[in-house]
Structure 1
Amino acid sequence: MKKDKETRIILFEGQPGSGKTTLSTELFDEFVIKDFKSKLIDEYKQDTEIFGDYWDTFENSGAEVIESFVQSWKKFLAMIEEGEVIIMDNALLNQVQYLMSLNTSKKEITKFFVTTSKFFEEFNASMVFMDGDSDKIIRRINESRRNGWGERVSKFMAEAPYQKQRNRIGIEGMVEFFSDSQVLKREILNDWLYPIIQIDVTDQNWEEYKKAIRDFVFLQK
C-alpha cells in the first residue's frame with residue numbers, strides 16, 4: 001500500500017568530493033523552512049543506527065552483506081511515518097560501491113539494487129546522482145583535504161579484494177577504484193525505477209547545480 005504523496009525519500013548519491021553532504025544538508029534546510037516534517041539521514045546515522053559501519057572491514061562475503069543490507073532497509077523503511085520527507089546522504093549506491101570492493105559479481109550487485117529499489121514503491125522516491133570525471137574529482141578532493149584523507153583511504157582500500165586482485169595501491173589505485181565504481185553506478189542506474197537527476201559536478205558550478213536540484217525536487221509530485 002502506497003504512502004501518501006507527501007511521504008518522500010530523496011537519495012543523494014555519488015563519489016567522494018561531489019558535494020553530496022553539502023547539497024543534501026542545504027536541501028534539508030529548505031524543507032525545514034517550508035515547514036515539512038523532514039529528516040536528514042547522514043552517513044554517521046546510517047553507520048550507527050541503520051546499516052552499521054560496514055566500511056570498517058572487508059572480511060564478510062558479498063552474500064552476507066547483501067542479506068544484512070536488505071533486512072536493514074526493510075526495517076528502516078517500515079519506520080518511516082506518513083508525511084515524512086527523508087533525505088539520505090550516500091546510502092544505496094554507497095552499498096553498491098562496497099559490494100564492488102568485495103569483488104561481488106555485477107549480477108549479484110544488480111540483483112541487490114533491483115530488489116532494494118522495489119522497496120521504495122510505496123514512497124515518492126527520487127535520486128540526485130552526483131556524477132562527473134572521477135579522475136579530476138577524486139584528485140581535487142585529495143588536494144583540498146589537508147588532513148591526510150587520501151593516504152588513509154588509499155591505504156585502507158588497498159586491502160579490499162577488488163583492489164588486491166588488480167594489484168592497486170596508493171593514490172593512483174584509489175582513483176582507479178572510484179572511477180570504476182562510478183562506471184558501475186551509472187550502469188546500474190538503468191534499473192532505477194523512479195525520478196532521477198544526474199548532475200555533472202566536474203566544473204564546480206555549484207549555484208547552477210543547486211538550482212537544478214531545487215527545481216527537480218520541489219517539482220516532484
Structure 2
Amino acid sequence: MTEAFQITTADHLPDEIVLFPLPRVILLPRVQLPLNIFEPRYLSMVNHAMSNGRMIGMIQPKPEGAGDATFKTGCAGRIASFSETDDGRYLITLKGVCRFDVKEELPVAQGGYRHAKACWKNYHHDLVSDDVTDICRDTMMTTLRQYLDKMNMFCDKWETIRDIECEKLISTLSVVCPFSTEEKQALLEAPDLPARAKILHALLEIAAKEEEECKASCH
C-alpha cells in the first residue's frame with residue numbers, strides 16, 4: 001500500500017505525534033527509512049498513525065542511565081509504504097518530512113505507545129529541499145572510500161553515488177552509517193546541510209582512523 005500525498009506546508013504538520021524511540025536510528029527530511037514492526041505497542045502505534053495522517057516521530061532514547069528519557073529533537077516521517085506479513089508484522093517505509101522538538105510528552109496511549117505535543121517552528125525550512133551545491137564532494141567521496149575500506153565494506157556504485165545531489169548524499173549517509181547515539185543526534189540537530197556535511201566528514205575520518213589503529217594494535 002502506498003500513499004502519494006506530500007506534506008509541503010507547515011499547516012499540514014500535526015500538533016501531536018506518536019513517538020518511536022530507537023537508539024542509533026535517526027531520520028532526516030526526504031530520506032526513506034524501512035522498518036520492521038513486530039512489538040504489540042508499535043503495531044498499535046502504526047495502526048493509529050495509519051488512521052491519523054500517517055505520521056510517526058522517530059526519536060532517540062538517551063543513553064543508558066537516563067531511564068525512559070529521549071532527546072528533545074526527533075524527525076517525523078510519513079508512512080510511504082505499508083504491508084503486513086503472514087506472521088502479523090508490519091513492513092513500513094517512512095519518508096522523512098520535518099524535524100520537531102518534543103514540547104510535552106503525553107501519558108502513554110491505550111495501545112502502550114508514546115506520543116507527544118510537537119513543536120515544529122524551528123524546522124519549517126526542512127519542508128523545502130536544500131539546493132546547496134558547494135559541499136566538497138571529492139573530499140567527502142575520498143573520506144567515504146577510506147571509511148568503507150577500513151570497515152571492510154564494499155561498494156560498486158561509486159559513479160551513482162557521485163551523481164547524487166548533495167542533500168540526498170549527506171542525509172542518506174547520516175542515516176545509514178553506524179555511528180553512536182550521540183553522533184547520530186549531532187547529525188540530526190545540525191542547523192543546515194553544510195554543518196551536517198562537516199560533522200559527517202569528521203565522523204567518517206575519526207571512525208576510519210580508529211578502525212585502522214584497532215587493526216594495527218591487533219597484529
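When relative contact order in percent (Cα under 8 Å, 6 or more apart) is compared over structures 1, 2, which one is greatest?
1
For structures 1, 2, calculate distance in nm of label points 7 Å out along Cα→Cβ at positions 59 and 195 and state which one comes out highest.
When distance in nm of label points 7 Å out along Cα→Cβ at positions 59 and 195 is calculated for 1, 2, structure 1 comes out on top.
As an exercise: helix-only ellipticity at 222 nm (-39500 (n - 2.57) for each DSSP H run of 4 or more, over all residues; to 500), calculated from one structure in 1, 2, equals -15500. Which structure is it?
Computing helix-only ellipticity at 222 nm (-39500 (n - 2.57) for each DSSP H run of 4 or more, over all residues; to 500) on every structure in 1, 2 gives -15500 only for 1.
Compare distance in nm of label points 7 Å out along Cα→Cβ at positions 131 and 179 across structures 1, 2 and report the one with the greatest value.
Largest one: structure 2.
By the measure mean count of other Cβ atoms within 10 Å over residues 83-90, tell me the structure among 1, 2 with the highest figure.
1
Given that Rg and Dmax of the Cα atoms in Å, derived from a single structure, equals 17.1, 51, which label among 1, 2 identifies that structure?
Corresponding structure: 1.
Every number here is computed from the coordinates shown, using simple stated rules; none is lab data. Nothing here was measured: the structure is a model prediction, and the numbers come from that model. Cβ atoms are built from the backbone, for glycine too; each structure is taken alone.
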